[in-house]
Structures are given as structure tokens and as C-alpha cells.
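Some structures to go through are shown next.
Derivation of every value follows stated rules applied to the coordinates shown; laboratory data play no part. A quick note: this is a predicted structure, and the numbers were derived from the prediction, not measured. Cβ atoms are built from the backbone, for glycine too; each structure is taken alone.
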Structure 1
Amino acid sequence: MLYRENGQFKSSYAADQQVLPIAQDRWFMLALIAFAYVAVPALASDYVLRALIIPFVILAIAAIGLNILVGYCGQISLGTAAFMAVGAYAAYNLTIRIPQLGFLVVLVLAGGIAALVGAFFGIPSLRIKGLYLAVATLAAQFFIDWMFARVRWFTDYSSSGSVSTAPIEVFGWTIVTSFDKYLFVLSIAIVLTVAAKNLVRGHLGRAWMATRDMDVAAEVIGIRPLPAKLSAFAVSSFYAGVAGALWGFVHLGAWEPLAFNINLSLNLLFMIIIGGMGSLLGAYFGAAFIVLLPILLNQVPGWFGLPISTALTSHLEAMIFGSLIVFFLIVEPHGLARLWAIGKEKLRLWPFPH
């Protein structure tokens with residue numbers, strides 16, 4: 001009886017079209033944000049923040065970007081990690097070549113550069129789709145990997161091919177500790193999530209979804225495929241570029257081109273399949289699943305007195321990922337986000353049987 005909307009009347013179009021129209025959802029979201037800002041830093045150790053929560057938040061940002069492209073616009077991509085690399089190296093070069101720029105400006109510029117690169121590699125989507133588009137984006141992944149590994153200007157002529165970053169400073173706030181890094185990436189994630197939610201609810205999001213459902217019919221009703229597809233690639237790559245800059249500067253601190261290889265692109269695709277395509281909440285569910293599963297595979301067998309080797313753990317991880325992807329594609333294509341929505345629908349009816 002707690003999750004009821006009886007008596008919650010809407011007296012304006014703005015109230016009817018708000019992001020969270022049910023009061024319980026608004027209170028739950030405010031409580032969740034308060035918990036993330038206050039309780040998580042107080043309860044989590046430095047290791048948990050550094051090794052689990054910060055990577056989870058950054059990967060969720062990248063997964064939101066990929067979900068905009070794949071889940072909302074229907075354009076398959078296997079090169080998200082490459083656009084993350086573009087954002088990371090763009091941010092690195094901006095900080096060393098124009099040190100006067102603040103890091104927030106660097107983040108926006110790095111995302112903008114990644115958006116331009118993503119829109120360029122999205123041009124083939126105007127002629128090809130499905131598996132052929134996936135291969136085209138895979139080619140982008142291999143080309144960008146090669147470029148950052150071979151063109152030494154991007155690494156400031158580093159002899160080892162790796163780069164390292166200086167501490168981040170935002171409005172006089174030096175972000176060094178895990179606590180500071182967590183609060184910073186959490187704030188960025190909230191802003192980008194709200195922006196993505198408003199994008200997919202607007203006319204641009206409707207154009208993406210119409211293109212995803214049937215691009216020929218969308219063109220017949222006046223939706224131009226060129227702006228729709230290229231804007232999806234650009235916005236997706238912007239999110240990936242920002243996530244890549246955060247991944248390099250906040251999480252890694254020092255990296256080489258292999259940090260953004262094809263495995264990362266596949267993991268991001270797994271996130272939105274398991275979490276739920278066409279759902280921003282699914283990006284968070286998928287990122288949490290990908291981050292937590294290796295930890296659980298390492299810890300849970302030991303709790304039952306069944307220690308397993310590292311090699312067996314890696315094999316089990318691959319097997320479970322593959323099995324879950326097949327399961328969700330067959331049983332619930334909309335992933336964990338759909339299961340969450342079904343649970344909310346049940347609560348709205350409980351305890352009545354109808």
C-alpha cells in the first residue's frame with residue numbers, strides 16, 4: 001500500500017510531463033542521492049571507493065552513452081572504448097598543452113572532440129546497418145588503438161608509450177583522495193544522467209526511437225535520418241569521451257593504449273544488454289553487475305570453503321557473462337531494468353489480485 005499514486009492529481013502539463021510524476025519515486029530518488037553523497041563515503045573503505053565504486057560510476061556514464069546509440073537509436077557499435085580513448089588522450093593533451101584550462105572545461109572539450117570523431121565514424125550508418133555497421137565501428141576501434149600506439153605526439157613523445165596525469169584541481173579543490181574522486185565523478189554522473197533523460201524525452205529522443213523502430217517509416221513521417229543517426233553517434237561519443245577522460249585521470253592516473261582495448265568495448269555492450277537496452281537505469285544496473293561479478297566469484301566460493309584458482313575464476317566469469325547475455329536476449333530482452341519496472345508495477349497493485 002506504500003507505492004500508491006491515488007490522490008496525486010496533475011493540474012498542469014508541466015506536472016504531467018515531469019521526469020518522476022509519482023511522489024514516491026521523487027522521494028526515493030532524493031533519498032538515493034543523499035545516500036550516495038553521505039552514507040557511501042562514510043561506510044565504504046578507501047579500497048572499496050577506489051576499486052569498485054569509482055569504476056562503477058565512470059562505466060555507468062560510458063554505458064549511458066552507448067545505450068543512447070544502441071538502445072534508443074538502434075545503431076550497433078563495438079567501438080565505445082575507442083571513443084573513450086579519444087576523450088582520455090584529448091584531455092591529456094589539453095592539460096599539458098593549455099594548462100590554463102580548468103579541468104571541467106577540459107572534460108567538455110574532450111567530450112566534444114570525441115563527439116566529432118564519433119560522428120565521423122558514424123557516417124557509414126547512413127548506408128549500412130546491423131552487422132555491417134558493427135564491423136565498421138570495430139574498424140574504428142582498431143584504427144584508434146593503432147593511432148594512439150604509433151603516433152607519439154598523442155603521448156607527448158613518451159618513450160614507454162604510457163602517459164601519467166597530474167592531480168586534478170577544480171575551483172581550488174584539489175582532487176587527490178578516493179573520497180574527493182568519488183564525489184567528483186558522482187556529481188558528473190548525476191548531471192549527465194539528468195541531461196540524457198531530458199534528451200531522450202525530447203524531440204531528438206523521439207527521432208532516435210523512431211529511427212530505431214523503423215528508419216524507413218521514420219523518414220516517411222519527416223524524420224531526417226542524417227541528423228538523427230549522426231546526433232546519436234555524437235552524443236554517445238561525447239558521453240564516452242567524458243567517461244574516458246575520467247577513467248584516465250580519476251581512476252587510472254596513468255595508462256597506455258591497451259587500457260581502452262576491444263575488451264572494454266565488449267564489456268560496455270554486455271552492460272547495456274544485461275542492464276537493459278533503451279533504459280538509463282539499465283546502464284547503472286549493467287555497470288554494477290559487470291563490476292561486482294568478478295568480486296563475487298572471488299569471494300563467494302571461499303565463504304563456503306570452496307577456494308578456486310584465478311584461472312577458473314576468469315573462465316567462470318566468461319561463461320556466466322555469455323550465459324546471461326543469451327538468457328536476457330531470449331527471456332527478457334529489456335534486461336534488469338525491465339525486471340525492476342515489473343516489480344514497481346506489482347507494488348502499485350499489491351495487495352490486490354487485479
Structure 2
Amino acid sequence: MRASPATDAEAQGWDELVVVTGRAHLAQTAAWADVKAITGWSARRFTFDDGGARHGVAQVLMKRLPLGISVAYAPRGPLVEAARVGEAIIALRDALARERCASLLCDPEVPSGAGVLEELARAGVRRSPVFVQPRRTLLMDLAREPEDLLAAMKKKTRQYIHKAERGGVVTEETHDLERFLRVLRAVASRDRFALHSRAYFEKLVTALGGRGEMLMARVGDDDAGALLVARVADRAWELYGGWSGAHGELRPFYLLKWRAMLRMRAKGARRYDMWGLTEHPEVASGSDAASRHAADPLAGVENFKLGFGGEVAEWVGALEVPVRPMLYPLWTLGARSRLARSAA
């Protein structure tokens with residue numbers, strides 16, 4: 001398999017090539033590259049062929065380090081069939097070898113079944129100790145009828161959705177970024193996590209265009225929840241969101257997530273990705289809620305998501321391969337973790 005730089009025509013119609021693979025992911029679109037440019041990443045795009053037949057594509061984000069050295073990251077790529085991921089990563093490595101590139105990091109959506117890592121290792125690809133995108137996520141099957149989706153939820157989740165409906169919680173789309181960010185800032189302050197800048201969100205919303213929607217849950221004049229969702233082909237993703245902390249007795253965020261699913265379903269999505277569960281499934285499944293939260297603060301978020309039913313998908317995780325072996329130690333001795341965080 002060979003990785004060739006996309007032609008001008010291919011780069012111009014990049015998102016169409018991503019969709020044609022049948023494995024489209026938001027992180028492989030031109031919009032995603034536009035957003036990551038804010039944090040210093042630039043995009044390279046490649047197509048894969050073998051004997052004249054195309055086998056997929058990959059968008060690789062590059063970041064410069066001091067001394068003219070760079071590192072490469074293919075978010076949720078390469079987009080090839082699972083059996084050929086190892087080949088594709090090696091082909092990308094070879095295509096990048098002309099640059100002063102230390103390492104290539106990839107996190108394709110390849111199921112972590114038996115023998116996958118061994119097969120990748122035979123191709124020269126190893127699991128990375130860092131990860132950018134979640135290794136586990138929750139996928140909702142929106143091809144099912146709404147009543148079937150509701151029936152598959154945990155009883156409490158279903159009750160809370162109906163309680164919010166009866167309590168007069170309103171869900172609506174907004175184009176007011178400041179309104180959306182006010183809720184997100186309240187969530188970040190309460191849960192103690194860092195938030196991207198306003199400029200980042202402005203770029204994200206603009207880049208997504210019609211693919212993205214900012215949805216709000218409102219009780220009277222109070223915004224009680226916010227959710228940014230995006231759709232590519234038949235799949236939708238939750239990107240950012242949360243409950244403001246107001247009107248908790250009405251469970252507004254439960255209804256907002258449910259209405260977001262229905263909205264994406266009406267627009268043609270057949271899979272709805274909640275974008276991440278905890279890295280360690282045992283953290284969310286233990287019996288002691290306090291100790292679970294102490295071990296991983298996302299455990300409570302995971303339990304909330306799992307209440308909606310769906311299928312837990314577990315991917316192989318982040319994979320890496322040296323591009324220039326002499327430069328590879330610069331990646332492993334500190335740049336790896338810092339740059340992985342900046343690519344998220």
C-alpha cells in the first residue's frame with residue numbers, strides 16, 4: 001500500500017473523499033483541521049492505493065517543534081478497513097519520511113479485539129502511552145424507532161426525560177455563542193476543567209457550518225443546559241456541553257440530550273456518538289460511588305451517559321511509529337504528552 005499526497009482537486013473535495021470511505025469521522029474533515037490550526041497544527045492529506053485501487057484516505061495534522069522538527073497526528077485515522085490499518089500507518093510513515101518528523105500518532109476506530117495489537121506490532125506499529133481521543137465511547141443506534149430507544153434506557157433516565165417534559169423544560173437551537181458559552185463556563189467552573197478560548201469556539205462553529213448545532217435547555221428565562229452537536233454523513237457527535245447547575249429538580253440536561261438525538265435522527269444520522277467514556281471501565285462499574293469518583297472524576301458522567309442505553313465501543317487506542325528514528329527520542333522525552341493534549 002502507498003500513501004500519496006492528495007492532489008489539489010482531491011484536497012478541494014476532501015470531505016467527499018472522507019464520506020466515500022464509509023468510515024467518515026468528524027476529526028478527519030477539513031473543518032476539524034481548520035479548528036486545530038488555531039493551536040498550531042497544519043494539515044497534510046493523503047490517499048491510499050494498491051495496484052491502482054484506492055483503499056482509503058488520511059488527514060494528518062503536523063506541528064512544528066524547535067529546530068525545525070515536527071510531529072504528526074492522524075486523528076481517528078487512517079480511514080481504511082481494519083485489516084489494513086497497520087499497512088496504512090506504515091505507508092503514512094514512509095510518505096512523511098522526507099520531512100524532519102519525529103513520530104506519527106494515530107487513533108483509528110479499530111475494535112480492540114483479540115490479536116489486533118499483535119498484528120499491528122508485526123507491521124511495526126505499537127500502542128502509545130498517551131491518547132488524544134477517547135479509547136471508549138457510547139454509540140446510540142438511531143436507526144431504531146424513538147419508542148425503542150426510550151425502552152432501552154434505564155428506568156431513571158426515562159423518568160427524568162418525562163419529568164423535564166412535564167416540568168416545561170424547553171429545548172431550542174441558538175446562534176448566540178455567548179449564550180452557549182455562559183452555560184459551558186458554569187460547567188467548567190463547577191467541574192474544574194479548562195475551557196478553550198472564545199476564539200476557538202468561534203472558529204469551531206464557523207468551520208462546522210450547517211453540520212454543527214448549538215442546542216439549549218431553558219427553564220423560563222434561565223438557560224439550564226447546552227450541547228454542541230455535529231453531523232457528518234450518517235453519524236453525529238456530541239462535542240461540548242453540560243448542565244448549568246440550575247433547576248436540577250427538573251433534570252433539563254436529560255431532555256436536552258434526548259432531543260439532540262431525535263434532532264440528529266431527523267437529519268439522517270443513524271449513529272450518535274457521546275464522545276467518550278472513562279479510560280478504565282471498572283471505575284464506572286464498581287459499587288462504591290464515592291471511591292469511583294475519587295479514582296476518576298468522569299465516572300459520574302459515564303454513569304449518566306450509560307443510562308441512555310446504547311452500545312459501548314472500545315477502540316484499539318492510540319498507536320505510534322517513529323518516522324525519523326534519530327529524532328524519535330525528542331518525542332518520547334516530553335513532547336509526546338504536551339502535544340497530545342494540544343491536539344485534543
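The value 33, 17, 11 for semi-axes √(5λ) of the Cα gyration tensor in Å, for residues 171-274 alone was derived from one model only; which of 1, 2 is it? Mind showing how you got there, number by number?
On the way: 1: 33, 17, 11; 2: 21, 17, 12.
Here the read-out was taken from 1.
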Item to check | helix-only ellipticity at 222 nm (-39500 (n - 2.57) for each DSSP H run of 4 or more, over all residues; to 500) from the coordinates reads -10500; which among 1, 2 | outcome: 2
Checklist entry - distance in nm of label points 7 Å out along Cα→Cβ at positions 107 and 331 was computed and gave 3.8; which structure, 1, 2, did it come from? => result 1
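When relative contact order in percent (Cα under 8 Å, 6 or more apart) is compared over structures 1, 2, which one is greatest?
On the way: 1: 29; 2: 24.
Once relative contact order in percent (Cα under 8 Å, 6 or more apart) is tallied for 1, 2, the winner is 1.
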